[in-house]
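Student: In the part that follows, the structures are each spelled out as structure tokens.
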Structure P
Amino acid sequence: MLFFQAGLLLGYLYAHGLIRRLAPKQQSLLHGLLLGASLLALPILPNARWQPAAGHDPTLNLFAALATSVGLPYLLLSSTSPLLQSWYARSSENALPYRYFALSNAGSMIALLSYPVVIEPYLTGHEQAWIWSAAFVLFAILCGVAALFAMQRGAKRDSVRGLGGANIRRSDFALWTSLAAVASSLLLAVTNLLTQNIAPMPLLWVIPLSIYLLTFILCFESDRWYRRWIFLPLLFPALASLVIASDPNLEDAPVFLIVLLASGALFVCCMTCHGELARLRPSISRLTSFYLCLSLGGALGGLFVALLAPHVFSAMLEYPIVFVACPALLLAVFWRERLHWKKPQLIRPLWMGSLACTVVLCGYVSHQIWKQRRSAIFLGRNFYGALRVDDTIDHHNRIRELTHGTILHGIQFLQPELRHRPTSYYARNSGIGLAWYALAPGGPLKMGIVGLGAGTLAAYGRAGDTLRFYDINPLVVKIAKEQFTFLSDCPSHVDIVLGDARLSLASEPPQRFDILVIDAFSGDAIPVHLLTREAFHLYWRHLKPDGVLAVHVSNRYLNLAPVVALGTIDSGKQVWRIDNADNDLQEIYSSTYVLASSRRNLFSNALFHGLLEKIDIPRGLRPWTDDYSNLWQVLNYHGADE
């Protein structure tokens with residue numbers, strides 16, 4: 001998201017410089033040459049050399065991969081809206097170019113909503129890249145024709161109208177940029193809030209981005225949609241709703257209600273920011289300057305939430321900062337207009353009341369931050385998200401918990417006599433627990449575990465066993481070693497391999513695991529590359545011929561068992577699903593595992609009696625590959641109600 005906001009800024013900067021510095025003929029020639037040069041970047045396929053090194057922050061690698069694959073084409077695409085509007089304004093006396101800004105955002109919104117339903121389910125990644133590349137060639141031709149048309153029509157108009165305009169104060173530029181930055185920050189903050197802290201379900205990020213685009217469409221399509229007397233009174237209730245939605249104590253509230261509350265609040269806030277931007281838009285002569293400030297604000301908002309906050313704050317402090325910045329900025333807008341108030345005797349009390357509400361909101365948010373920081377024994381975050389460790393008492397037991405957002409990643413009893421007991425999703429009656437005890441009588445075991453968490457699976461280790469953990473997040477490794485004792489208490493030989501597990505396994509010689517556990521899912525978010533046919537072939541290479549693959553597929557929103565079954569269908573393995581129930585007194589959570597093995601008599605073991613379930617594969621479900629996946633087909637529509 002930050003890359004595309006930065007690309008939009010560069011595109012608008014290019015358009016601004018082109019319009020302000022060059023004559024129409026020069027504009028058309030330069031833009032045509034760049035369009036031709038951008039075709040050399042096709043097809044838009046990323047280069048594998050940008051894969052990040054193990055344990056390193058992958059931000060710069062992601063930027064480099066995107067820049068070298070789609071950078072120049074996207075820059076020219078992003079410059080199209082301000083360029084065409086400027087050319088149109090030059091060639092028509094009564095032009096209303098700002099409506100085309102609404103139209104371009106409508107196109108973005110249609111593409112956003114149609115992609116997961118119309119495109120992704122039917123096309124592989126390479127097919128999408130080639131079709132998009134062909135469409136870009138068509139776009140380049142049409143844009144080149146428009147540039148030639150503008151060059152012919154624009155020269156005469158410029159001699160009469162010129163490109164001057166009313167003087168704009170520096171405060172205008174600052175205000176345009178600030179309003180855009182606050183709206184962009186709100187978008188990303190609410191997206192993170194929904195997808196990490198409230199309901200980390202697939203495709204949920206589409207909702208806030210659609211709302212953001214919709215408010216742009218409404219505010220710039222016509223002045224009739226934004227009415228101050230409607231949205232300004234709703235602003236403070238909306239911000240209060242966002243504060244409530246970000247409260248971690250609401251984890252037991254209905255997910256649908258919280259998502260609806262946060263989405264409605266985001267609509268009101270973005271509608272207010274974008275409505276004020278539309279009211280402040282300048283004359284056509286300053287069109288590219290206005291768009292440049294909008295894109296700069298969007299990039300600054302993304303920079304704050306996506307890049308700065310994870311490296312500066314140990315907790316999600318960007319939420320309260322953005323929630324308070326929104327009303328504070330709007331108060332500044334109204335104070336700036338105070339000399340033009342028609343009824344100051346009515347407006348001034350309203351302004352003072354808004355100021356008081358802002359102060360109260362700021363105080364409440366500050367108290368919540370203080371309370372959260374005081375109760376945690378560890379807070380940390382990085383590129384991969386925010387992690388928290390708490391000590392608490394549950395059913396008279398003292399326990400330590402590791403959470404990522406609202407998703408639990410590990411529990412350990414603090415009483416010495418209980419701290420070696422496997423808990424949460426890894427209990428003795430879980431799929432992995434049963435698999436371990438079925439193989440344990442055969443002697444020392446070698447187990448690979450993709451996903452470290454708190455290190456709970458180390459509780460199974462015995463003297464002579466070997467446990468090899470793979471984890472991408474260095475902060476998780478630090479927490480497992482320093483805040484929990486599963487690893488330090490384990491009598492087995494324990495290795496930890498830092499980096500993306502798929503890449504690490506691909507670079508290693510066969511490990512000959514007796515058991516390989518795939519448990520790298522951050523809550524309900526899915527790393528698709530660990531569930532593809534190519535990934536399963538890699539797992540078989542590292543397992544003994546009669547080894548057991550255990551895939552932890554517990555998920556509220558996706559039915560992943562059929563995906564695993566399809567991935568193993570050509571392996572000759574037996575594949576079964578195993579569920580276990582909650583046991584609150586023992587800190588055991590319900591879990592679902594898929595076990596695959598060709599080991600003789602394994603699944604006839606008495607441990608599995610009455611627990612094995614056949615996996616039904618939905619009709620039409622295609623195996624996932626490195627070039628194809630489809631979350632839409634495996635959505636669990638009942639998950640949000642569980």
Structure Q
Amino acid sequence: MANSQNQNPVYEELEQSVFSALETYSNVHRGIGHNSMVTTHLYEQAREIVLEYLSLDKNKYVVLFCSPRRAELLSQQLKPGCFKILSSQDIGFSIGVRAIAVKKNALPTGHPLETGGGTTKLVSKDWVLWAKAPDRFEAGTPSIINIIAFAKTLKLIQKYGKEAFADSGFEPKSVEDILYHDQLEGYQGKELLDELRKTLIGRHKEVPTSEHSKSFINLDNSASTPTFQPVWDTFRLCWREKGPAQQELSKEVKAICAKQLGAPLSAYDFIFTSNTTEAINLAAKNLSLDHDEKTGTVVLNTLMEHSSNDLPWRMVPNSSLLRLSVDADGFINLNELETVLNDHNHKGQNGNKRIRLVAISGASNVLGSCNDLKEISRIVHRYGAHLLVDGAQLIAHRMVDMEAYGIDYLSFSAHKIYAPFGCGVLVARKGLLKFTPSELELIQNSGEENTAGIAALGKAFVLLQKIGMNVIEEEEKRLTEKVLQGMAWIPGIIIHGIKTADHPSFNQKLGVIVFDLKGMMANKVAEKLALNHGIGVRYGCHCAHIILKHTLNVGPRLERFQKILVTMFPKVQLPGLTRISLGIGNTDEEIDCLIRSLNLMAGKNNTINSSKTNGKPVLTKQEVKRQMNEFVANSSLKVYS
């Protein structure tokens with residue numbers, strides 16, 4: 001960890017704890033690897049810390065973590081006296097966290113205020129099986145690191161008193177110093193990428209496996225990305241900034257985003273949110289405000305959408321949702337898009353119903369396919385509709401030019417762009433947002449309270465700009481080709497989507513690869529990669545149930561049976577797919593390790609119960625699980641002790 005810029009030992013302790021959390025950072029409740037286990041444990045412990053701080057009974061209360069705006073909306077649904085709210089703002093930290101402790105029997109019924117990833121157990125085209133609290137009320141990826149930092153702060157207040165944070169001993173930095181200066185500013189292009197990889201926090205973190213301790217390999221970048229030292233430095237420099245400094249940072253990051261996205265500030269509005277899910281829910285709310293009573297509103301999206309770009313559109317009052325088909329590689333048919341738009345908006349074949357918005361993923365989080373946004377936009381606008389792009393999976397991997405492509409709305413999250421500090425963005429063409437001035441002010445204030453997260457996003461974009469998106473694209477395509485070539489020779493592996501680099505659409509594929517291993521369910525594949533080889537991946541439906549069922553040929557009858565099964569037995573494992581997803585932190589050596597590991601897993605003699613392998617002691621499955629649990633417990637102690 002770099003030397004801290006402050007002299008207050010309480011702040012030093014807080015920063016050391018958050019850095020420890022970053023060393024094992026992953027998405028919560030995702031995958032089965034060591035980092036996912038640690039982060040989930042830290043996140044759930046944060047709930048207990050809040051209840052302890054408030055002296056509330058965990059058997060009677062549940063803690064929900066929210067953005068400021070979501071907390072305000074949720075509290076309006078709760079009866080007075082049945083909840084308490086803690087705010088990061090109350091203790092002087094600009095990280096945008098609210099913790100609501102609610103009596104379990106007082107939670108709202110019906111569908112949640114905001115819908116999307118994590119709020120459901122199972123989804124079909126026509127019905128939703130909602131998750132229980134707290135997941136049901138925490139749409140999208142929460143600001144995990146900010147929440148862990150908040151919980152640690154509560155423990156420090158209990159130990160030292162709130163006054164310990166009154167004087168940080170912190171000398172404020174200029175916006176230019178915070179965003180543009182770092183130890184790597186002398187590098188650019190591929191050289192900067194190589195140097196930046198060396199600063200990946202947690203790269204050499206040793207984790208227990210069946211044979212011996214190994215450096216953890218993160219191949220779950222589509223769920224969330226780890227961060228780099230310069231981005232962490234920016235976050236910790238900013239989380240105590242107040243007043244004018246906050247406004248200056250937000251303004252400068254908007255300019256950075258505008259440059260990165262080809263979205264000039266004169267033509268687009270930038271709204272900071274907590275994540276992509278909140279951004280799309282805002283866009284859905286905005287659509288409902290622009291309702292025309294004489295015309296039926298139709299939203300058009302696709303079978304490949306993440307839940308966060310599907311569920312919010314189902315909740316728009318007086319509207320309907322249509323879905324375009326996708327081929328086996330994850331691409332829509334442009335002729336079908338034009339036909340559907342023509343039938344609705346020109347021919348009027350569906351009465352007064354008109355497609356007002358086409359909402360489509362810039363890249364699939366399952367198949368990695370990147371549809372032709374420029375051509376999609378041309379067709380969409382030809383028939384008088386607007387285009388929203390869910391850019392969560394796209395922005396870190398490909399160049400996007402909103403103005404040149406004709407994109408009207410764009411949503412994305414910083415936690416998928418190497419800045420996992422609770423910031424999302426909604427970009428909208430000027431004139432499209434219909435919120436009242438007071439509503440818009442509340443929305444903006446909610447997002448901009450997380451100054452540190454916004455600054456971290458800005459820093460990540462500055463680094464990507466200096467590397468060059470063309471350099472990133474070529475490097476990730478090279479690694480993707482290496483993965484596909486290696487997996488092609490492994491018996492029993494079935495890759496879904498584009499399988500080879502000579503496929504005509506390979507250039508439109510990200511480093512996202514889903515696969516089956518014959519004779520082994522996806523959760524077992526992920527488990528073996530973690531237990532035997534220290535590799536973290538994701539398995540299951542990836543918050544994209546519809547495309548998973550489409551890919552696995554799950555028909556309506558089986559789908560209904562799955563609904564009954566999950567309702568009766570909530571812990572049952574349904575068929576899914578194992579996903580490998582690459583980022584700029586990954587290396588050739590890590591890909592070589594993955595391919596060796598999959599080859600071993602596909603072999604007949606692969607077991608972790610033999611006494612020795614190549615002269616090295618081998619732990620039983622039970623023993624390595626015990627060591628993993630100890631690893632989780634020890635990692636937690638480093639953060640919260």
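Only the coordinates and a few stated rules stand behind these numbers; no lab work does. All of these numbers come straight from a predicted model, not from anything done at the bench. Cβ atoms are built from the backbone, for glycine too; each structure is taken alone.
Student: When relative contact order in percent (Cα under 8 Å, 6 or more apart) is computed for each of P, Q, which one produces 20?
Tutor: Computed on structure Q.
Student: Continuing with this model, one more query. I have 28.1 for mean projected area of the Cα convex hull in nm², calculated from one of the structures P, Q. Which structure is it?
Tutor: The read-out comes from structure Q.
Student: Given -0.59, -1.17, -1.27, -1.44 as the derived value for log10 I(q)/I(0) by the Debye sum over Cα atoms at q = 0.09, 0.14, 0.15, 0.17 Å⁻¹, for residues 136-399 alone, which of the supplied structures P, Q does it correspond to?
Tutor: Computing log10 I(q)/I(0) by the Debye sum over Cα atoms at q = 0.09, 0.14, 0.15, 0.17 Å⁻¹, for residues 136-399 alone on every structure in P, Q gives -0.59, -1.17, -1.27, -1.44 only for Q.
Student: Quick one: distance in nm of label points 7 Å out along Cα→Cβ at positions 480 and 560 came out at 3.9 when computed from one of P, Q, so which one is it?
Tutor: Q
Student: On to the next question. Tell me which structure, out of P, Q, gives 2, 8, 12, 14, 14, 13, 12, 9, 6, 5, 3, 2, 1, 0, 0 once P(r) over Cα pairs in 5 Å bins from 0, in percent, for residues 272-407 alone is calculated.
Tutor: Of the options listed, only P reproduces it.
Student: Given structures P, Q, which gives the highest value for FRET efficiency 1/(1 + (r/R0)^6) of positions 448 and 520 (r between Cβ atoms, R0 = 25 Å, to 0.05)?
Tutor: P
Student: Something else: Computing helix-only ellipticity at 222 nm (-39500 (n - 2.57) for each DSSP H run of 4 or more, over all residues; to 500) gives -13000 for which of P, Q?
Tutor: The read-out comes from structure Q.
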